[in-house]
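I've put the structures underneath this note.
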Structure P
Amino acid sequence: MRVGVFGTGGFAHELAWHLDDAEVQFSKEVYSKDFSINFLSEGEDLQENINGYQVISERDFLLNAKGDTDFFAIAIGMTSKRQQLVQKSKDRALVPVSIISKFARIGYSTIMGEGAILCPGVILMPGVTIGDYFQGHLNSYVAHDCVMGDFVTLLPGVICSGRVEIQNNVTIGAGAVIKNGSQSKPLTIGEGATIGMGAIVTKDVPSHSVVMGNPAKVLKRT
């Protein structure tokens, strides 16, 4: 079994650092260490390795990949790029895996989609629902009864309080805090929104907007 991890940038280097203390999962099955991991470079000027893991060409991996033995994960932050790579991989009949640090905590009733990456210190409390291709960076926290769509990214130190709905393709900057919603009205962050680092979000965020500050305010629409 071989896992190709797209990306050779900063997040890929961070992921490589804790791969030895992580589990590779497909659905609810945890694979043992009888697999190889390669990081995949989009360019032709290849690094020799990242933390001892060989770097190979993304193009070569996709050309030679076989759907029954090769899998993929994505260590790239940009949402649009991740979406493109998911499509390329699935066109080759490849199946995504999740990479879950052994130092992450996942609540007993949490539901999580495919292709997630959970770094050390991530906490997903009971009653959380996570979509596909979620990225939880170091020490990000999601409280009870939160619902997240696909391609959501929580950068280091994000605190997402309870009863928050985060729609697809949302990026939340390092150290941001999302106030809790209520049982009758969850606080909602609209599709494609970007929350700036250190922002304190106290009310709904419109789709395709950029918000920053304390309390967070809309700076622009994208």
Structure Q
Amino acid sequence: MYRKPYFDVEEDRYRHDFFLRSRPFLDEATSPVSGVWDWYFLMQHYGVPTRLLDFTESALAALYFATVEGADDENGCVWILHPANFNLAYAANGGDIPAYSEKYVAPYLPELWERTPLPDPPMAIDPPYNSRRLVAQRGKFVVYGKVRTPLNQLSGVVNALVRIDIPGEAKRNVRRQLLAAGISESVLFPGLPGLSREIREAYTVDMSFDSPGDDDAEVEESDGDS
């Protein structure tokens, strides 16, 4: 919600439209949808703007997303978050990682059109696994309040957030290795859309591994030695 071009739109407009129009498709959720947080998590995972930032407990899933975003000649990165240290520093809750349903998380998502002021700092929270996609991706979240500063620009974040860069030249090899490890579109996006993308890519992308003498392997080796 706080990124262009979405930040000029009132969030409740997105929530209102999704709530009214998504009901015919709720069979894609793994459990009945009830309450504002269930709706909000579904919005996030199907591309509607929210104040949630996606994280995953799976290092391989994170690596997959870092290598499929952007062109292959663009560098990627993985951000590693220590949620307890993050909440200790910013949410001032003693370092707990609360479930979305706990009382002191409730102010981060008022009822629709309630317009209650949000808390200031972002907070790492545990979501419900109410969709196949959330389960497959082992999703976790940081929910934003009023503060719009990106996580990596918050002061004192050094003890809670680490960045790992991935050279663009290495992306193809990384994706091939992930495919060999069973990390693919149909696994992370269970359903016909994910399966269709995987089948399409299987016939349009060269998935052969580069030999140690190829350019990609040289870039990876050089990057690792630096």
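Given a value of 3.2 for distance in nm of label points 7 Å out along Cα→Cβ at positions 57 and 113, point me to the structure among P, Q it was derived from. All intermediate terms of the calculation are to be shown ahead of the outcome.
Details: P: 3.2; Q: 3.8.
This value belongs to structure P.
Of the structures labelled P, Q, one was used to calculate FRET efficiency 1/(1 + (r/R0)^6) of positions 17 and 193 (r between Cβ atoms, R0 = 25 Å, to 0.05), giving 0.25. Name it. Display every interim value, and only then the final one.
Details: P: 0.25; Q: 0.75.
Working through the options, I get structure P.
Source structure of the calculated read-out (mean count of other Cβ atoms within 10 Å over residues 41-48, 11.8) within P, Q: P.
Looking at structures P, Q, which one was mean count of other Cβ atoms within 10 Å over residues 97-104 calculated from, given that it came out as 20.1? The value was obtained from structure P. On percent of Cα pairs over 29 Å apart, which of the structures labelled P, Q is highest? Once percent of Cα pairs over 29 Å apart is tallied for P, Q, the winner is Q.
When helix-only ellipticity at 222 nm (-39500 (n - 2.57) for each DSSP H run of 4 or more, over all residues; to 500) is computed for each of P, Q, the one that comes out at -4000 is P. Here mean projected area of the Cα convex hull in nm², for residues 49-144 alone is compared for structures P, Q. The highest value is that of Q. 11 is what came out when relative contact order in percent (Cα under 8 Å, 6 or more apart) was calculated for one structure; which of P, Q is it? Derived from the structure labelled P. Out of P, Q, choose the structure whose coordinates give distance in nm of label points 7 Å out along Cα→Cβ at positions 169 and 201 equal to 2.3 when calculated. Corresponding structure: Q.
Readers should treat all values here as calculations from the given coordinates under stated rules, not as data from a laboratory. Please read all numbers here as calculations on a predicted model, not as lab measurements. Cβ atoms are built from the backbone, for glycine too; each structure is taken alone.
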